[in-house]
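The following blocks contain the structures, represented as structure tokens.
Please treat every number below as a calculation from the coordinates, not as lab data. Model, not experiment: these values are computed from the prediction. Cβ atoms are built from the backbone, for glycine too; each structure is taken alone.
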Structure I
Amino acid sequence: MKVQKYNYFILIAIIFLAPYVLEAQRIKQPIHSFNEYSDKYTENQLAPITKPGKRFYVSVDGSNKNKGTKKSPFKSIESARDAIRKLKESSGLPKGGIHVILLNGTYSISETISLTSEDGGTFQAPIVYRAAENGKVILTDGIEIDTERFRLVDKKELLNRLHVKARGKVMSIDLSSDDLSQYFPGEGKYGQIAMDGHMLQLAQWPNRGYNHIDKIIDEGPTTRWLKPGEKPMPYSEENPTGGKFILKEELSSAIQEEFERTGDIQAQGYFHNDWYFQDESIGKIESSQIKLLHHTRYGIVDKIKSIPRRVRLFNVLAELDEPGEWYYDKKEQRLYVWPIEGFEAGKSNLTVIGNQKASIDKSKKHPLVKLENTSYVTFRDFIIENTGDIAFIISGGKYNILAGSIVRNGAGKGVEIDGGKYNGITGCDFYNLYSAFSIKGGDFASLEHSYNFATNNVIRDCRLRGYGVVSLNGVGLYFANNLLHSMNGAVMYKTVNLLMEYNEFYNIGYEMGDFNVAYCGAQWYTMNNVVRYNFVHHLIEPGGHPVAAFRNDDNGAGLKLYGNVFYRPGRASAQFDGPLNDFQNNITLDCNVLWWTLKKPIEQEGIQKKWDDLSRFGRDLPKGDKGDYLYITENVIGEKAWMKNPWKDAFPELKAMIEINPWAQTFGNVDLNYIYKVREPFHIHGGSGTVEGMESKEVGRFIDLPKEGHFELPEQIALDAFVDVEALDFRFKKSFKPMVDFKPIPFEKIGLVNDDFRTKTPNKREYRSAVYKRFKNEKGGRYSAEVVNARYPKPSYLK
């Protein structure tokens, strides 16, 4: 090949798409090292912000018989929507579109606000629903309870059920005549309540953190390894069959007595794996022995010797022992609450979180707002709270966004985007939800991009433990300039051509192990997922299995980690052991390992054995279960799609990978990286990736990596190369000269930005300095219950 005949940028593209063909002429910097790589994701992302041609107004004090002017406002959003429909029919949308302005107040939404294709705008005439004043308009679901009905608990029988700290401070209300039992079903589904804008905490033991299993009496039956058609062990309340254990901490007689009365306490925690949070029903408590009601996925097993199995008891009236905790007695239909500071009977709000209509079809989603096949519709500057399974749905259509809003205090998810193009979430804050949002879009078979996006959002304090606080699924999604922190949930993605850039992650996974801030894995079709220019810092693991920043797990393919900065990112910056994964132009500071990987088969005999192992699916394991790579790939993108267009031309490397060796780090690139205070740049683990294999002391060697790849050890860097480490400012000083081919990282662009939807951002220097100071003397890796339990953030009403 005569390279001089080709344009330089065409050459880069060819090398990017086919590294196995041009190995001898490898160029170290891939195409996503250029800033303009993001242009296709951002150049048409937002519809223009226009001066509206007409305005309608809505007020809590309005009337749906009014004209919708500021002096004569509508009462409901639906009335404004209907007025726009009539206007479109009569004269069409005015130039600049229409703004529906909600005047300050709290709007109680009893039914889904539904907009369809007839309610959309156009590029020249968008439809905008907005608050008159940011933060002053609340859209709320849920059931309000009159706080004047609260009475201090004073009956001896009830007082005896309370913790000694709570006596004389806890109030209760009889809800037997309110028909609210469906909001507190019990048996693991206990509901949520909020007081004066704060989500309250269900009574539990301990209030933050976990107790510890001292002795496992019975591991209990499991379901993970059931063969096709095999059923779990039967159980009943009279005959619980789950595992049994004793806690190190003393189990009070009050808890045992309470279980005898109610029969409804949950055991939550980590019974087997540190990455698998479980919520299990208790079947029996006797002589300090806790027996689970039924089978668990993996059993109660103490295989990780460096950290004990951790459990908390949930829904325990006897442990209601601090302000903000609550409990609902299902048998007596009585709600107990220790009011938070500032509570005033008759003035304070108490809301049972969930959908207002008790008769809703539980098999369907019931959002507060749903946009279905609309176009050019924006909702902005609201507070959305007290919602049920989901707050906001965008389904299909194009250029629909939720912007500049707070989504909080929800029983389920904040936002769901399902399909369409250029639909997004921007400038929003998500907290006190189960999960923040999910985004789907594009088509795997045709490789049609959706360009759906999430930008400039804050995601924190969500309850989900594990992957899926943010879920991304599809082709051509964009996730940028988001700030994620202070939770034990993370991003999960199954994508092609994802661009994840300029995000900041910290204090995530502080109670978990074998965990990451952004996770994909076990898929071969996940091509060209670019994760660049992100800042991951202060992942202080509890001990046990390692926490690391990014991972493509279980032989997954196609992750491109480029230009990221890692400061104290747990035990490693990256974990991957599959093909077509790159780790280039990154900076890793103060952790054990830069790249954690596994020793994989690179000789023909080992490669063939992996192919032969696929026969167990459908025989010993369900077809399509995790690890059935070829079946899963074809199920998503089509039969042998890697040999046909559009996949053949878009990703020729996928075909080559499958033909040569899809079971190792084939065609991977790890090079052009900097490290400081990293004990082991590459760790090639000799055991398997299972729980048992992780305990293995066997270690691989550099020669165990496949020859169809490029792996270079990183260069050392000193902290004086950076502007200000204690302020977590990792821009290079002007005097620093990086190694040849290393591209400076645009660190100043990472994190939240000021724009039309987020007009004020926290001072990065101030909050990053505070994070540095908070964790300066705290170390991970060796479990200490006292240290780990102190990491849990207190509820906002206790701060």
Structure II
Amino acid sequence: MFKLNLKIAWRNLWKNKGYTFINILGLSIGMASCILIFIFIRYQMSFDEGFKNEDRIYRVVSSWDYNDGNQFFSQGVPLPLTPAMRNDFSPYIEKIAAIQNDAGLIKINDAAGKEKIKTIENVFYVEPDFFEIFDYNWLSGNYSSLANPSHVVLSKEMATRFFGDWKNALGKSLNFDGKMNYTVSGVIDDIAENNSVQLKIMLPYKAFKDRNMANWGSVGSNSESYFKLKPNVNIETLNGPLKAFIKKYYVEDAPGKEGHLFQPLSDIHYNGKFGNFSGRIMPKKQLYGLAVIGFFLMITASINFINLATAQAVSRSKEVGVRKVMGGLRSQLLVQFLTETLTIVFISLLIGSILTEIALPGMQNLFNSKISFSIFQHPIILVFMLLLVVFVSLLAGFYPAIIMSGFNPALAIKNKISANTGGLGLRKILVVVQFAITVTLIIGTLVILQQMKYVREQPLGFNPSAIAMVDLPNDSLTTQRFATFKTQLKQIPGVEGVSFCRTAPSSQNNNGNSFSYNGGKDVDFQVNTKNADEDYLKTFDLKLVAGRNLVKSDTTNEYMVNETLLRKLNIRNPNEAIGKMISMGGMKAPIVGVIQDFKNKSLHEAIDPILIGSLKPRFFYAAIKLNSKQLLGTMKTVKKIWEVTFPESVYNESFLDDEINNYYQGEKIMGTLFKVFAIVIIFISFIGLFGLISFVATQRTKEVAIRKVLGASTIELVKMLNGSFLLMVFIANLVAWPLAYLFVSKWLEGFAYRINISIWPFILAMAISMIITLVTVSIRSYKAAKANTVDALKYE
């Protein structure tokens, strides 16, 4: 029976090739988009999975609540926290381990003692217990070797890169940062890309030295702590002990009330408040947004099918009548029509899979991720595709099948089934829904593009253009060469300025500290601290509003502050602050200058109170202002001088404007996705509209011919056929506007600096939808109006 239904389905689809093509085209593009979205969501939802007892693994994170209502969060914890929790939480925690991120120079010599590898790499200082929390696959050695402070563990990739074959790595040695030689004592399998902690070089935590090892007041994002709960212990059980823990180790009347939270492993990749070592965050609301877009794409493609199928119902009325008279049951007819739908959907899936493969490299580049479409590697993709076929087949095919299988056989055989059968009103509602979705996406796309243009053009308060940030070595020997290096850089043609600094004015690497002003108690907010030399203002084109610049000195420490810091201290006149003392971290220094506010983070966040000091040992970068016309040649010279000055280190550079653009990578991705899917939905909607007007024009051929004989002009006939479609699209715009406004308002709330929503994106979306509708419908209407009346009326 199924074979017969399939054969009849194929004949009917071939008979109506035009409508079949429109349905398959719309469904295949919609399904390809859905598959791509699902592949991406599956990849993002797979982060930090696959560990044994992963539901019992948590990360300790930090928070600060200030009296002014501000809250701060960090993935980091104070260095003494882990051993303290190991002791105080022992009844609840099975294992707890600290992990410290660092970077430095790796040197490896060959058998003859000659240097063969010199590279800057990320390393992690890890406690052995970390590997009892996370069960990584050990290829050789074991984690207990990290109890020895002179051992190192490598990933398979690093062991192969350093020593040719990972099997030969055991017992070999490497030098880190010129301080100590480490012996390779273990190799772990490469960690999957979808992991928030990318371990490649693991040093013993015992080898980590820091002056803040016992300081509870210092928190850095490079210091994390993970623990595994004991079986049958609920995380809520730890709330009471945590309060006692905070009371025990922290000062109660501190200006910022510090606390800690226990973040589940499953939340780390999605929570932007804290961050992680991989630097890759994907908020779940963005994934939900993509899922909704995919759903709307399939709804739009399915509406095309429903509209065309119900509109075509009258042309198949005789077939239904004859089959019913010959004894066909309604259930059999229902199965027949659903088989036709299933055939179209299955063909669409095959074409959609081809389109997915074609589009996949572009999506991998957009997200910078190794997204795979392998159904053998990820069987869940095949399950999704099968469910998609079933869902679309029922969504698109069930209602038309019910309508057509319900025809009265007597009326059907006499050809008295009305052209409005199948619900003309429902078709109009579906068209309105389809275009409301389309217009909402168009408005969303326009607002996102407008906001991103605003972000690009927003004054930052400094000039990031053509500034290279070149890494500086930071050991005591190399810092003695800084002055010579700077002098040589200034002599290069094409170099317009050089400043040594800890960070650029705008940076993701920010340090917050408590301080006191003018001999008072600690203020109730934190200050963002930066270190720089006397050329910082000139190089970045920062504006001084009061006082003077920092002076060149090896011993004197002094501060410049920004206007936001003074406002928080309720100082109206910047000159009042000049000469006042700042106490921070056990040091006192005067304020010598006030700088005009500049954007120190992304435009998602407000400007911080900022303090710029002149401590020489804290310089991590040489900021080099370049003449943009001589950029490439100048940077080659800079690199040569750097390599001669610091031969024991590895050169690394980046450009500040590129780093600032990276702040908005998520918005750029969303903007690109909205543009692509808006175009896809517009295309699907309008091919469906073209199919529907084609059918309406065919149904009204005799009416058009009679009106033409009675004197109607071509323009009048086109207006008659176009009128109802333009009205439906206009109503769709009215429906879409409030929905789109709610969506874009919510999205813009994520920016501290944002555009005001104007009427123009809504007007433009209406204009785009109305113009494309007018063009699409008019092409087919004009053809119908210009048809020969004799052909339409010769049998009347």
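Data for the structure
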{"item": "For relative contact order in percent (Cα under 8 Å, 6 or more apart) computed as 15, the structure of I, II it came from", "result": "II"}
{"item": "Mean count of other Cβ atoms within 10 Å over residues 468-475 derived as 23.0 - corresponding label from I, II", "result": "I"}
{"item": "Structure from which 86, 76, 58 was derived, Cα extents along the principal axes in Å, options I, II", "result": "I"}
{"item": "Entry that produces 2.0 once distance in nm of label points 7 Å out along Cα→Cβ at positions 708 and 724 is calculated, selected from I, II", "result": "II"}
{"item": "helix-only ellipticity at 222 nm (-39500 (n - 2.57) for each DSSP H run of 4 or more, over all residues; to 500) derived as -3000 - corresponding label from I, II", "result": "I"}
